[in-house]
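Derivation of every value follows stated rules applied to the coordinates shown; laboratory data play no part. None of the values given here were measured: they were computed from a predicted structure. Cβ atoms are built from the backbone, for glycine too; each structure is taken alone.
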Structure P
Amino acid sequence: MHRGRVVFGAMEEVVFGRQAAEAIVEQVARVAAQRAFLMVSGTLNRTTDEIERIRAALGTACAGTFDAMPPHTPRSAVVAAAEQARAAKADLIVTIGGGSITDGAKAVQLCLANGIRKADDIDKVRTSHGVTPQINAPIVRQISVPTTIAGGEFTAIAGVTNEKKRVKELLTHPLVMPRAVILDPWLSLHTPEWLWLSTGIRAVDHCVEGICSNESHPYADAQALKGLSMLAQALPRVKADATDIDARLDCQIGTWLSTGPLAAGVPMGASHGIGYVLGAEFDVPHGYTSCVMLPAMMRWNKSANAERQAQVAAAMGHPGQDAGDVLDNFIRGLGLPRSLQDVRIGPEHFDHIAAQAMKTPWVPRNPRTIAGPEQVREILVLAA
């Protein structure tokens with residue numbers, strides 16, 4: 001018998017297949033914001049006219065722009081953005097960019113609500129050992145326009161890197177979930193191919209680990225299986241023709257669906273857990289961590305969930321085949337890295353990665369029980 005709880009998040013709308021500038025103006029009016037603070041991709045702001053078009057469309061409702069968020073959302077940049085938003089008297093944050101910017105704005109919401117002005121003070125609002133402290137709810141909320149497809153805009157979780165410890169930490173509150181998400185496939189034409197495709201594999205990883213979880217249930221499965229099917233068809237179409245707007249939108253909608261399991265309380269597994277360590281300690285891009293770890297993870301887990309893995313292979317259009325092989329070939333076909341060696345991580349780091357991965361929230365909930373670091377090491381050897 002299934003048991004569980006699905007909590008519907010604080011997101012009010014998803015707008016898809018519309019140009020960002022016009023959809024943002026509508027959303028700002030809908031929430032009656034008067035001082036929208038933009039947190040945007042530096043590349044988009046400096047090398048295209050997209051952000052300027054959005055600023056022009058907002059007119060006097062635009063209160064400022066922050067465009068200096070590095071990958072993996074370091075604490076120092078979060079605090080810098082929060083100071084700028086505070087000085088601008090922002091009543092709404094609008095993000096236009098990838099996952100690091102989306103997560104950065106979620107963290108800024110908590111900084112503004114809890115008077116955080118120094119990087120070390122983020123300790124007061126972060127989740128530690130699964131426990132989230134009592135914190136003030138965000139008042140300045142967020143609207144997100146993603147330019148990558150990892151899917152973080154659909155969650156109430158932010159990953160922020162503690163530079164001193166070189167570890168990614170979780171911040172969460174139900175209201176850090178954006179009030180609205182705008183999926184604009186035209187804006188994504190500026191996203192580098194490697195980044196679009198690799199964050200797409202991150203979304204595939206959300207689907208796959210959701211489907212393969214011991215805690216999966218039909219509501220989450222329905223979204224994950226459809227999302228996986230859309231991504232499996234659309235990502236190769238974008239690889240074949242970067243200007244295929246319909247394929248790009250299918251990727252975006254597939255990504256939206258990929259976050260269904262997490263939103264519905266289904267945990268991720270060790271691919272995500274190990275990925276946190278590779279990102280925070282070795283600067284491996286978010287999407288690449290999934291490219292490298294997911295097939296190995298499937299092979300290691302197969303003895304525990306072969307039946308669930310068969311659903312993955314079928315959803316990707318290869319019924320009856322080994323899901324680890326299907327994923328391996330799919331990722332390889334997109335020209336993405338397939339091994340730890342490809343992302344310059346050698347066996348001398350495996351013991352350390354294994355020890356750190358045990359501390360992540362997902363490794364303990366992997367479908368095949370991981371009792372200790374030596375088993376994480378087995379997975380790393382499979383991914384070497």
Structure Q
Amino acid sequence: MVKTTNSTTKTTFDLFNTDRPFCSQEHEMFRTSLRKFIEKEVNPYYEEWEDKGSIPREIYKKMGEQGFLCPQVDPAYGGLGLDFGFNLVLSEEMSRVGGGLAGVTIHSSIVVPYLEAYGTEEQKKKYLPKCVNGEILTAVAMTEPGTGSDLASVRTTAVRDGENYVINGQKTFITNGINAELFFVVVKTDPNATPAHKGVSVIMVDGDSPGFSRGRKLKKLGMRSSDTAELIFEDARVPISNLLGEEGKGFYILMDKLQQERIMAANGAFAQAQEMLKSTITYVKERQAFGKPISSFQNTQFEISEMATELSMARSFLDNLANLHMKGENIVTQVSMAKWWITDMARRMAARCLQLYGGYGFMEEYPIARRYRDIAVLPIAAGSNEIMKNIIAKNLGL
């Protein structure tokens with residue numbers, strides 16, 4: 001955004017404003033309220049949560065009570081019925097604090113939409129109001145040891161036994177794995193299906209289901225306050241009424257929502273990159289070397305200029321995709337481009353900003369050190385960037 005500062009031709013470029021083309025006055029009111037909540041309930045304790053490796057479960061309940069979870073859910077199920085722009089604002093503001101708050105976005109904008117789109121009326125009435133008020137936190141359990149992004153090759157099985165499914169297998173790298181009460185588990189209901197993805201289903205598993213247990217809480221390089229865990233299913237019994245959608249359609253259910261998930265990943269990366277560059281510009285103006293601020297050095301100016309340009313390009317691309325997504329358009333190819341490029345840009349920016357901090361960038365007292373750790377996972381999460389390039393190439397006819 002360019003702002004005229006006086007009657008002459010002098011202008012300033014506001015790289016860090018929150019104006020987005022999808023934002024109305026209502027979106028900004030939501031942002032203002034959310035920031036007040038963060039200032040009171042999150043910022044004073046966030047470093048403590050990072051040290052402990054988890055966020056208190058009560059925070060999600062407080063967010064739900066104040067209307068900050070799942071803003072898109074229909075009022076018939078306790079939600080506010082707001083548009084996707086509110087989810088983007090939620091993701092953006094959580095990311096500004098730190099990657100460890102990713103569980104909020106996972107719950108509100110990635111997992112719950114599966115239930116909204118494919119749940120039965122009975123399932124939605126049972127779970128959605130509690131997802132909105134924070135009584136239930138959700139997680140999606142896709143990844144297994146040795147499978148990664150290859151969902152068609154999952155080995156966790158679900159076999160019908162009377163009125164139940166009996167589930168056996170193991171999941172790993174599950175965000176919200178410790179705190180969640182409801183898990184959307186990717187399973188094989190037909191291990192012999194050809195092609196293999198036609199044997200994949202999604203089953204909702206309550207956290208207190210017999211035979212289900214949580215394994216280790218995983219220690220991570222970054223995003224430390226985001227609880228990540230292994231899940232174990234040993235003859236876990238789940239009612240067949242907990243099947244999401246149709247049996248054998250799980251792969252298609254997951255693919256249907258990946259466009260939105262990857263927009264959220266790119267949006268979170270953008271917000272974190274914006275915060276990194278903002279703090280770095282402030283730092284280089286204040287930090288003295290050889291008797292003058294390091295912002296006066298040509299190398300510093302070139303580095304900042306290049307990063308500012310990349311950030312502006314990312315913002316324009318992302319805002320355009322957000323608008324198209326909100327119109328219901330299929331933009332899988334472009335979203336794959338945005339996901340890999342913006343997350344990769346954020347990872348590069350983390351290293352470049354840390355370098356400008358010098359030795360202080362390596363100190364935990366400066367947020368850039370935490371940002372550097374948090375950013376590392378973004379090119380991997382929501383489908384690795386290598387997979388994104390495969391999708392792009394395939395859709396280009398290669």
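Observations, loosely collected:
- With distance in nm of label points 7 Å out along Cα→Cβ at positions 69 and 373 derived as 3.3, matching label from P, Q: P
- Percent of Cα pairs over 30 Å apart from the coordinates reads 42; which among P, Q: Q
- For distance in nm of label points 7 Å out along Cα→Cβ at positions 237 and 301, the highest value in the series P, Q is held by structure Q.
- A value of 0.50 for FRET efficiency 1/(1 + (r/R0)^6) of positions 205 and 245 (r between Cβ atoms, R0 = 25 Å, to 0.05), calculated from one of P, Q, originates in structure P.
- Structure (P, Q) behind the derived value 0.45 of FRET efficiency 1/(1 + (r/R0)^6) of positions 45 and 309 (r between Cβ atoms, R0 = 35 Å, to 0.05): Q
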